Structure I
Amino acid sequence: MLVLRMVEEQFHRDVEDRPIREGRMPPELLRDGEIEYRQCPYSGTRYQHANPMNVSALRQTSAHWDEVVDALAVLRVAYSDARGGYRGDVMDVWRVSQLGSALPWFYILREGVRCPAYAAALAKATLGVGIWGQRVFVKMLGERRLPGPVTSQMIYDTAEETLTLLSSHEVCSASEKMMLKFFDVLVDTTIVSEGRGETAALATKRDELLRFGAHYVGFKQWLWTYCLARRFLYADLIAALGPREDLAELLAAGVEPPDFFFAEPANPERLPLAARTQWFLGLANLVIPFAVDRSDEPLREHTLKLAKVMGEEPAPIDDVAPAIARAVGQFAALDAIHGDVIATVEAGFRGEPSPVIDASVRDRLVGSSPRALIAALAPRRWAELTRP
């Protein structure tokens, strides 16, 4: 399955034989000395930071700079045309960044070729913009206010403020000047593609690229919302069963996808069911279809279904506490929707119907599945709920 390959394959290299994931590639797949690190000389949060910057990736980006910014302009214009306009707000900028992150996978999975160097370089740059967008959005949720107008300087300043330019093992290797020029393409609609180098061919694949990218974006939003929903279930179970090691491990698992951040109310187990639906409706409404053929519309519908499930009280189970019965019933419903989402994304990637999505596939596409725990809480009801 293409969606499994996208999540699990970490070995890919571009046409220049550079690792697409750079320092995030598993160490056993990296070659000695192929990533050159240096201490960062740039001002701000990165200045002489203990974590180094990847100058090898910077060299590749600099070598393909014209194509990188040209491709970004192609993606922004394609997205704007599909949406019927471009507001250039945080979510618009985030979605366009995700189209950049999807581009290597479009070549690898859809085109069946090695990723061009410009696309690999673009994806590394847009990864940072995507992380910025997530940080700012979560900050908006916490503060319940919108940020000011999104400008290149605003993106840079808030990236510094939210420590987006720092990661657990390295810092962003681009200079402030380079970043501002890159951000200009995301916010200035007068900048359009000039058809430079390999990016000239992107326009001929625009609809197919948008379909692939729209499913990529919607799938990441689904994984995030589904991850947050499961955490509500764990909080309910801890309230009903008391502290347990297996539940603690599930809660301690990282956010999914890994370039997202947790966004949840304090003490979610105390939130009434109706309020839970409203919370998840707010997240579901961020899923905006923009594939030209509208094949990604089900992803919004599936995420809206998740919001509805989180406000439902499933049927009681004999000799089982209501909170446990609710967690069992809700997880069964969420797991079924998860399978529908995967099928939709797989079909979007392929451009044709997808294979059957069984429980093993559904679990491989989340970092930590509670399936065994949930099934053990009410075996008979679980068997009834999951019977084919």
Structure II
Amino acid sequence: MMFHFIFPRWPKIEEQSPFNLPPLGVLQAASCVPGDVDVEITDENVRPVDFDAACDLVGVSIMLTCQAPRAYEIAAEMRRRGRPVVLGGLHVTLCPEEAALHADAIVVGEGEGLIERMTADFAAGRMQKVYRRDGFPDIAAVPAPNRRLHDKKKHYTFKGWELVDLVETSRGCRFNCYPCCSAYLGGRQHRTKPVARTLEDLAGCHDHVFIVDNSLEQSVEYQKELFGAMIGAGKRWVSHPISADPEVLRLARKSGCWYIYYAVFSTSDKVRDRIKLYHDHGIGVEGTILLGLDFHTEDFVKRLIDFLLTVELDLAEFTILTPFPRTQAYEQLEEEGRIIDRDWSRYNASTVVYRPFHMSPERLTDLYREAWRTFYAKDSQNARMGKLLLKAFEPVPAHLR
């Protein structure tokens, strides 16, 4: 039996540097398939889908909402050719009723345990329409992603550099931030993998990795345990924010922390001090700046852009508020009748699909583009990326050893 997993292409943010990271979700899903089943993966972002390739079952993984239209096109073509299709991934969990219209079966929620059962049911000729569970799988028993299924050196490089591998150390988020659906997808409890399991996964990764957890900041003690165990593993790593705790930062830098993503929502001294603290520990900072919240006036956005030029960010990534399903943003904007575009392909965090509170959609788009131009007016994005890359090879500062 051949199970063909497909990761659909999606419209990228035009202003970002054009490279693709190896998708984690589809590798994780493939690791759940029983060992007697042959598995192939196609990431359409790096190579085209071969609709004529022999397979018995097709699994399409929809991580991003903006991938959904292309995923449904792929599913329709595969079904037209007589191949049964299973849809899974984050968007399927957010919009299961919609996804079910385009597939022979859907997997709702975290797939471990469900994919195994669905594959066995298919082989026995009794595949169900929907696979879901109450609660979440035991994260301590989750298998490592099957990284052997992609050709990393062929498909995931940028200017000659092999790109980071994606690593997950926890799931769930006790926060429930306005624009985010992580709490809905993974639950409000922070579920951490045993550190030994993470170290096993890291051993099979490239020297540079991206820890993709939405918020390692949720547990200071877990960060200390994880980063302490990673010392000597020979990795340089990137993550979302880590705690502004001196011991956490010392262990992070000693274990290879290269830079972090840090969401900048205000022009406060707290933000300035946090960025400086990261830098004082030899850790770079890429600011993630969300534009279009209801308190964002045109004057505020301009002041925010000016502020970013004074806090010595290594990189900045600007996005536009996007009302993804199951977020507080979606619920509010839907209730207020402010969503003006239902084309999922435009839900890519760079397109205005709602009516902003203080300005027109066109003006918010102009300010978004102005933010990218202004921040990178002196040093281009590629130049700043080059400087940040060099940080990966800097020695640990003497005062942190």
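Bear in mind these aren't lab numbers, they're just calculated from the coordinates by the rules spelled out. It should be emphasised that the depicted structure is a prediction, and the values quoted were computed from it without experimental measurement. Cβ atoms are built from the backbone, for glycine too; each structure is taken alone.
Could you figure out which one of I, II the value 1.8 for distance in nm of label points 7 Å out along Cα→Cβ at positions 227 and 251 was computed from?
Numbers: I: 1.8; II: 0.8.
Among I, II, the structure yielding 1.8 for distance in nm of label points 7 Å out along Cα→Cβ at positions 227 and 251 is I.
helix-only ellipticity at 222 nm (-39500 (n - 2.57) for each DSSP H run of 4 or more, over all residues; to 500) computed as -9500: which structure among I, II?
Computing helix-only ellipticity at 222 nm (-39500 (n - 2.57) for each DSSP H run of 4 or more, over all residues; to 500) on every structure in I, II gives -9500 only for II.
Starting from the value 1.44: which structure in I, II was Cα Rg over 2.2 N^0.38 Å, for residues 283-338 alone calculated from? Walk me through the intermediate numbers first.
Values: I: 1.44; II: 1.37.
Corresponding structure: I.
With relative contact order in percent (Cα under 8 Å, 6 or more apart) as the yardstick, tell me which of I, II scores highest.
With respect to relative contact order in percent (Cα under 8 Å, 6 or more apart), the highest-scoring structure among I, II is I.
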